[in-house]
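K.L.:
Presented below are the structures under discussion, each in the form of structure tokens.
What follows draws every value from the coordinates through simple rules; no lab data is involved. None of these values were measured; they are calculated from a predicted model. Cβ atoms are built from the backbone, for glycine too; each structure is taken alone.
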Structure P
Amino acid sequence: MRIAFDVDDVLWKIDKEYARQVPDYGIIQVLLWFYNNGDKVFVWSAGGLDYAQTIVDKLGLTKMVTVIEKNADDYDIDIAFDDCETNLAKVDIMVKK
């Protein structure tokens, strides 16, 4: 399967009130489960490829995921985890901010 995760407010929670950013370890565990299951895992961000790659590197996921553009149609994503309603995969899962 081909699984995609958004960065902001999915893998990387942004707390604007306290001006801090923290990993969401629960969602990261889900990502790792798919990776260990042999699925192809992608990460994207509306902030762009460089931003997504920076966060992936910070989280230590570089060797496990492929960073792609958020609206990349040519990847045929099966499941997408995002904080917004999307229509980017066969199954879209909206993650609570």
Structure Q
Amino acid sequence: MDQQSPHAEAIRARLEKYLEGKDFFFNPDEDIVDSIIKAMDKRHEKYGKDYCPCRRVTGDAEKDAAIECPCAYHLKEIEEEGFCHCRLFSKE
């Protein structure tokens, strides 16, 4: 893992805690995980929220709440595809 900002480390820690007891986990490709967390960190700098980097921020707080990681869509995507849209979470 590359040197990451304190907030990126906090994102990783929060998501690791979220994954406890789930039947899915971080993508086994650590480069993908690092890249997504880094992109989320940049979005946090810009928007003040940990938005999924694979989804468009609209500026509508109510709509954008659905794309804060873990987003509102990830469970269905993992169930249907085996991974979420941005491939941060995976069953494999």
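K.L.:
For which of the structures P, Q does the calculation of Rg and Dmax of the Cα atoms in Å, for residues 26-81 alone return 11.7, 33?
P.N.:
On the way: P: 10.9, 28; Q: 11.7, 33.
Working through the options, I get structure Q.
K.L.:
Thinking of P, Q, which structure, once helix-only ellipticity at 222 nm (-39500 (n - 2.57) for each DSSP H run of 4 or more, over all residues; to 500) is computed, gives back -14500? Walk me through the numbers before you get to the answer.
P.N.:
Values: P: -7000; Q: -14500.
It must be structure Q, since only it matches.
K.L.:
Comparing distance in nm of label points 7 Å out along Cα→Cβ at positions 10 and 42 across P, Q, which structure shows the greatest value? Can you show the working numbers first?
P.N.:
On the way: P: 1.0; Q: 2.0.
Comparing P, Q by distance in nm of label points 7 Å out along Cα→Cβ at positions 10 and 42, the maximum is at Q.
K.L.:
When relative contact order in percent (Cα under 8 Å, 6 or more apart) is computed for each of P, Q, which one produces 29?
P.N.:
Details: P: 34; Q: 29.
Structure Q accounts for this read-out.
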